[in-house]
1. Among the shown structures P, Q, from which was the value -16500 of helix-only ellipticity at 222 nm (-39500 (n - 2.57) for each DSSP H run of 4 or more, over all residues; to 500) calculated?
2. Which one of P, Q has Rg/Rh (Cα atoms, Kirkwood Rh), as calculated from the coordinates, equal to 1.01?
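Since every read-out is calculated from the coordinates, none of them should be taken as a lab result. The structure displayed is predicted, hence computed values, not measured ones.
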Structure P
Amino acid sequence: MRLFFILTVAVFPGLFCLGQTNTYTISFNNAVHHEGRFQLHFPKIEVDTLVLRMANSSPGRYAFHSFAKNIYSVTATNINGDTLTLHRPNPYEWRVPGHQGEVTISYTLFANRGDGTFSQIDETHAHLNIPASFMYAPSLSNRPIEVKVEVPENSNWQVATQLKQLKDNTFWAPNLYYFMDSPMEISNFQIREFPVDNQTIRFALHHQGTQEELDVYFKKIQKIVLEQKTIFGELPKFDFGTYTFLACYMPQVNGDGMEHRNSTILTNTRSLAGEGMERNLGTVSHEFFHAWNVERIRPKSLEPFDFEQVDMSGELWFAEGFTSYYTNLVLCRAGLMTPEAYIKSLNGTFNYVWNSPGTQFYNPIEMSYQAPFVDAATSLDPQNRNNTFISYYSYGSVLGLALDLTLRQKGLNLDDFFKQVWLRYGKTEKPYTVSNLEEELQLYAGKELATDFFGRYIYDSQMPDYGALLASVGLVLGQGQNTGYFGASVNENIISGNTIIHGPAYQAGLEKGDRLLSVNNKPLSSGFTFSDYLTGTAADEVVTLTFERFGKERQTMVTLAKDPTYTIEIGEKIDKKTLEARKQWLKQ
């Protein structure tokens with residue numbers, strides 16, 4: 001469906017206008033209380049009963065979200081304005097029989113979470129993610145949609161979206177699928193734009209800062225866009241010739257980023273003042289990279305996207321993880337992060353991945369399958385994910401580093417591999433599978449390298465030889481300071497998380513919720529915590545712990561382990577060849 005839309009619009013731009021169009025009108029007279037009023041008109045209905053739904057999933061998210069929970073005051077009328085009876089066969093669906101061929105449905109949306117999935121309405125803006133905001137008729141999904149936005153009087157609100165503007169505040173989508181992928185920021189935002197290869201990059205910013213801050217920030221945005229273009233060799237062909245950043249840096253939103261076909265959402269409570277400008281750039285870099293990797297270099301498992309169910313993909317280690325690898329690398333190459341800061345930034349992700357016991361349970365493909373349980377998903381029952389799960393963002397990122405440095409040792413690089421994948425699967429919009437990626441790596445770097453990489457690190461969960469790989473660009477990998485390691489988080493003398501499998505606390509039978517009372521018979525208190533005690537310990541030290549569980553006092557012996565923390569640092573003595581390899585990697 002995605003490819004069909006592109007070809008049709010390019011060759012027959014008026015075709016979608018020939019059929020019936022569904023028209024939507026939205027207004028915000030009660031924005032101060034987070035309410036919007038939605039009116040959807042469906043003409044020329046040929047089915048006896050019109051079925052309407054609210055989505056349960058949203059593009060770019062992989063968890064189940066019951067968006068219908070925020071819909072109320074639902075009414076339906078026919079062409080004469082007569083009220084129609086609505087039937088609710090399940091929580092997500094409304095059925096309208098006896099409509100005489102035309103239905104207008106109205107409802108109120110409560111929306112107060114501004115991020116990349118949900119919607120927020122207040123006196124400053126209407127931040128709308130479409131699946132969280134609009135009912136839809138599955139039987140009419142191929143129809144064009146017109147949306148008219150009625151902004152509050154004296155608000156100076158404008159509309160920023162990837163939808164095609166028809167006039168003033170009226171916008172158009174060729175079909176339901178494009179519409180559902182097209183968020184809207186409706187506010188008194190500021191906008192900047194610049195041309196690239198006969199296309200336009202727009203940056204719409206809703207914030208409380210100054211024009212001068214936006215000007216400085218936008219120059220940094222331009223550097224990111226152009227640097228990423230060099231990786232793939234070209235920009236994607238954006239529909240309607242425009243790509244739009246929808247940035248909302250306001251105190252009431254939730255920090256997030258979410259990619260879409262020709263736009264991205266950027267939300268954060270951080271303003272552009274002080275460190276906020278630099279700290280917000282990472283999300284910009286990550287989300288724009290998705291214009292290639294995810295939106296067009298797209299996993300087959302996500303096609304077509306199912307708005308009624310959870311969409312599960314085994315390729316997120318590549319789609320999200322390799323994108324994460326490039327997030328800070330692009331900032332470094334664009335001169336927006338120093339090489340020293342970039343190399344330092346590798347440490348946190350590296351330690352999170354390779355000090356996690358999660359590799360015992362899942363390989364990167366299987367970690368990707370866990371997305372429905374972790375990607376903004378919620379649950380009441382406790383989980384053991386700090387032992388069993390590693391984020392596919394992070395896991396894929398460190399594997400991207402490994403593959404890039406492996407290729408560079410052979411005179412190749414990950415940039416050119418991505419160019420190849422782009423031309424084969426992205427530019428042509430042919431969805432890929434994991435086996436397709438392995439085949440492409442075979443074509444690019446040879447069967448031996450590709451089979452080894454996928455066999456060890458994708459289909460299995462082995463650890464690459466990072467010591468040798470990092471040394472090839474003049475970096476030094478270290479591990480294990482001779483300080484005591486407990487293997488559990490302790491907050492105010494209470495074990496605050498699940499103890500790490502096979503770690504000292506786990507082996508000693510300690511668990512989350514245990515209150516530590518004394519160490520080596522010395523009472524613990526707010527003035528002397530267990531964390532204070534650990535500061536002066538060494539590996540292999542045996543500790544006697546008294547603790548309380550279920551109201552009873554107990555005692556155990558803990559043998560501390562060696563601190564497993566890795567360090568990645570710049571080597572002091574580097575030969576010219578290695579230094580040149582690092583310069584080529586970081587484009588310095």
Structure Q
Amino acid sequence: MEVLTEITNVEFGKMINSAASALQDNAEKINKLNVFPVPDGDTGTNMTLSMASGAEYERAEDDTSLGSLAKATSKGLLMGARGNSGVILSQIFRGFANSVDGKQTLSARDFADALMGGAETAYKAVMKPTEGTILTVIREAAAAANRAAKQTEDVVEVMHETLDAAEKALAKTPDLLPALKEVGVVDSGGQGLVIVFQAFYGALSGEEIISGNVDNAGLEAMIQSMHNAGVQGDLDPQDIKYGYCTEIMVDIAQGTTYDKDFDYDTFYNYLAGLGDSLLVINDDEVVKVHVHTENPGAVIEWGTHFGSLRKVKVDNMRNQQAEAAEKADKQREAEAEQAAAKDLAVVTIATGAGMQKLFKDAGVTTVLDGEQAPSTADLVSAVNGTGAKQVIILPNDSNIFMAADQAVDLTDMPTAVVRTKTQQQGLTAMVLGYNPEGQLDQTVDAMSGTISDIKSGSVTTSVRDTNIKGLEIHDGDSIGILDGEIVVAKPNADIEAAAKALLEKMLDDDSELVTIYFGLEGNSDLADAIVSYGESLDDELEFEIHDGGQPLYPILLSVE
């Protein structure tokens with residue numbers, strides 16, 4: 001193989017976009033590595049959407065020098081970062097970009113230095129770095145790159161050694177983190193980074209393979225993320241350069257119109273000349289396209305040369321933006337009126353229509369939908385849109401802490417995070433600690449002080465067999481989680497039995513109030529049954545029942 005002694009802007013672009021595609025292809029695989037066997041493990045989806053944002057910024061950058069492309073990628077990852085895994089990935093690329101600032105090409109030495117810069121920046125971004133995670137993988141991979149760069153000028157060889165070290169570090173994560181070893185999985189964020197490095201190696205070595213299930217939910221989320229990147233904010237509909245969001249799916253080498261053999265670069269490059277926000281994903285049988293263009297007919301016609309059209313979808317984004325702008329204006333007016341009466345606003349994340357209404361009723365200014373973890377950019381926009389002088393963010397999920405912390409640094413007004421790990425904690429903090437006329441620091445302290453007074457429980461269904469702290473769990477069991485630890489498992493999807501057993505573990509002599517939030521898979525009869533059981537345990541307990549409407553978790557409990 002010919003020695004490659006430098007990475008140009010062309011190779012760098014291929015590396016970034018290959019990584020975005022590879023993460024999309026493997027999003028579900030990464031999601032399933034969640035330590036807990038719960039149905040909302042989303043590391044793969046978060047890393048996919050974060051990297052998709054980085055790739056989008058890279059493609060849109062006008063200055064095509066490598067240093068500028070790296071900076072654009074870093075900015076896109078920062079603004080699109082979702083979940084802790086996405087934030088750490090953004091910090092790796094932030095350190096990488098800082099290291100290559102101003103460079104036109106990267107030598108093997110430059111590349112190794114950039115990876116070491118990425119590792120250093122990622123470690124600094126985490127208050128208490130934990131080994132056995134993505135941090136271990138980037139540290140050992142960067143160290144291997146450094147060693148290799150002392151021996152060779154071939155960037156492909158350096159990347160090969162980097163990937164090899166990353167894979168070995170990933171395999172060791174269960175030995176470093178007991179929670180991983182107990183359930184027999186590797187770290188999900190580390191797995192995502194290994195997939196990024198696999199894509200990097202493929203792009204540099206010429207062995208790039210673009211494959212995967214093009215119909216999975218991760219791709220749809222990625223397409224939506226890219227679509228929203230082109231149509232958002234206060235953009236005038238007439239300022240949209242490419243007005244038609246066009247999607248096609250083609251069965252390769254099928255049908256009467258097929259007259260060209262599929263070649264990814266040929267297929268992609270023609271479409272790249274028709275618009276922006278381009279995403280092309282394929283396996284051996286199907287290719288799927290998303291692009292913003294002024295000529296959807298040309299996109300459709302191009303697809304027919306390579307096979308038979310399975311799906312065609314064209315949306316007028318100018319009309320969509322006009323409707324969205326009108327809706328956003330009304331929303332901002334309502335929120336501004338609410339914020340005008342207070343110096344201190346609250347932004348929170350909640351899942352379920354009922355839960356969102358409860359937060360609004362408690363005084364929250366802006367509620368973001370939590371079914372997909374909000375990005376840093378989502379949080380910044382929400383904070384800046386409150387119209388208040390000071391803002392508090394309630395994440396209600398530890399996986400959002402890092403994105404919230406990044407948003408604090410990017411907002412236009414004094415902002416702080418109250419580190420609520422559950423929706424139950426968030427509601428308690430609002431009810432007991434929030435003062436709309438208070439000062440930021442004092443209110444944060446008051447709201448934070450309420451968190452220790454509440455126990456949070458949830459009931460859901462296991463999605464795989466596992467064993468956690470001696471508790472044997474089977475796929476389909478109803479499981480009860482108490483403050484982040486699975487403490488109950490009941491067979492045959494017995495939600496009621498799991499909820500009753502969980503409640504019993506939550507109660508102690510100081511318990512006074514139990515609040516039950518039933519979700520989409522629960523109902524008021526189930527909540528009443530839990531109340532009756534609780535009263536049989538302690539007839540002095542008080543109970544409240546709310547229709548939370550949350551998915552995946554039929555019952556949420558709080559005990560104060």
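1. Values: P: -8000; Q: -16500.
Derived from the structure labelled Q.
2. Numbers: P: 1.01; Q: 0.99.
Label of the source structure: P.
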